[in-house]
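Participant: In what follows, structures are represented as structure tokens.
Only the coordinates and a few stated rules stand behind these numbers; no lab work does. No experiment lies behind these values; they were computed from the predicted model shown. Cβ atoms are built from the backbone, for glycine too; each structure is taken alone.
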Structure I
Amino acid sequence: MKTRLLAAAAAAALASPAAAQDGCGEVSITEMNWASAQIVTAVSKFIMEQGYGCTVSTVPSATVPAVTSLAENAEPDIVTELWLNSTGEVYARLEEEGKVEPVADILAPGGVEGWWIPSYLAEAHPELTTIEGVMANPELVGGRFNNCPDGWGCRIVNDNLIPALGLEEAGLEVFNHGSAETLFSSLAAAYEDGEPWFGYMYGPTSVLGKYDMVKVELGPIDEEIHAANQNQDNPDPGVSDFPPAPVLTVVTSEFRDTSPEIVDLMSNVSFDVDVMNGLLAWKEENNASNEEAAAYFIQSSRDIWGAWVNEDARANLAGLLE
């Protein structure tokens, strides 16, 4: 499979772009410094070049640098996987001033956060699918809550939820992980041994693509309480489950006006979080590049991307893959 994908990725790289359609030309797009965003960019670049005849340049970036570049230079043309909860007030001002326009929710229903247990644990003990059930039976989840590393936004939220719920008083040790690697590996080790595990996880990640997990219900979502829990000095922490995090594709106003066909394409590009989890897991298991992951998605998910593109682009891409 990987050999065929390497060949497909190489063929696409060497192929002449499809005959340019009206409104296309040079396009710049972010390549954020995390795996899911890099796959989004690789897939979008492939489609724009081979389906629409664009010349696409990728701009290595991250959330804050991307927003800063939009504010100061009105570039790049397209910013993908922009997590609004990390952009501060700068992005909101750019949108209010009409300098940028959100065109799509790149992840559906958004970024996923929460407290999770393995599915085999939920099947054996359905009561553990609620926080009340977990707190009444701490020994069934191993007596431990696996917390976020210091410096993550979720750590602040969790550190407010823990006393609000009375998690430690219920007999659960809070283990603060030092890095993403130790958090992920603790889940992987427990799952592969069929052991209990309870803790924070977010998506999209390869972990949620590789391991079947069940989200523990913390209670109703209360936006006001959740916002207050993002303050490390919150004097009165409350209980709210994690709402889906808005994750957008954004274009500059100039690009919106000069390249309507590509803006129309990017307004359709959206990945279900479970689909992206699966792509990340496939990439990790096959030690694949972003381009190989994009080729795998293009080859295996025509029903998804086929709905994103116009008729000419669909024909160009179908011809390339035959």
Structure II
Amino acid sequence: MELTMSKRPLYALALAGAMVPMAANAECGEVSVAEMNWTSGGIMTGVTEFLLEQGYGCDVTVVPSATTTAITSLAENNEPDIVPEMWVNSAPLYFELAEEGKVMKASDAFSKGGTEHWLVPSYLVEEHPELATIEGVLNNPELVGARFHNCPDGWGCRIVNDSLKEAFELEDNGIEVFNHGSGETLQAAMASAYEAEEPYFGYYWGPTAPLGKYDFVSIDLGPYNSDVHDCNQNPECDEVGVSSFPSASVFNVVTADLAEREPEAYQLMQNVTFDNDVMNGMLAWHSDNEASVDEAVVYYLQNNQDEWMSWLSEDARANVAGMF
């Protein structure tokens, strides 16, 4: 698989009114960074891009990507060099590549890890307590709008959800599966339903703005079974079954080549871990203000200097001092 790589300026810095000098340390060479097609992934990539370029003098290329796209490219092309916010539970090929020594975990993307859920609004469960379990949902499809809101194509969760929809026989139980075309429409459907207090049933993950902003109940899908879940996330496995989601491991991943070629960039990525509460707040700000991802990057950089400055080497801190 070949990916289209593109250089992009960090327009958000201009929006912040910041003067952006070139970093004094120009020893770092070319570094490619994946940008996942959801908001927190875009923010992580923007922050990483800024720190690598302005702190370490790297020549950064951003690669538009998604979970399955990124892991396939790593396997076939050994690139991008850095993949922020990879949900490895939805990318089992990561573990094979790590075992082969091709890629490695640099750090946890979130301080408390990630979560995945099938959700209904709390106001539905308050009125109909049986909806807190998948059995209750299957027995009462009309109470949740007779529709399941699924992930977009290319997301790791889409593979697992497609397995679970088969295992739970959603359509046979009168529940249409609606596959969203983007993360934006999935979030919009969730928010609009909640604000109108309408029925809703769908997938979402955390940390995210909607889970920080709205009160949803995570449906009990039954016990977690590692073998079943492993099959559910493997499109080649035919023995799909019933299992809840495990606690999600979300890594900042780098190639072994990057770690050897650019040790300072690798050292930076070993330190990049976003506080869950900070990310939730930032995502809520992004949503409430209808901001762009670049504007959210600036918002983060301006308001969380203690966090991101702690990730940098002494020289890199000197390079970015006074910019915000």
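Participant: For structures I, II, calculate distance in nm of label points 7 Å out along Cα→Cβ at positions 106 and 226 and state which one comes out highest.
Facilitator: II
Participant: For structures I, II, which has the highest computed value of mean count of other Cβ atoms within 10 Å over residues 242-249?
Facilitator: I
Participant: Suppose distance in nm of label points 7 Å out along Cα→Cβ at positions 258 and 290 works out to 3.5; of I, II, which structure was it derived from?
Facilitator: Computed on structure II.
Participant: Follow-up question, since we're still on this one. The value 30, 52, 18, 0 for P(r) over Cα pairs in 20 Å bins from 0, in percent was derived from one model only; which of I, II is it?
Facilitator: The value was obtained from structure I.
Participant: Among the shown structures I, II, from which was the value 34, 20, 10 of semi-axes √(5λ) of the Cα gyration tensor in Å, for residues 202-273 alone calculated?
Facilitator: The correct label is I.
Participant: So helix-only ellipticity at 222 nm (-39500 (n - 2.57) for each DSSP H run of 4 or more, over all residues; to 500), computed for just one structure, reads -14000; which one of I, II is that?
Facilitator: The read-out comes from structure I.
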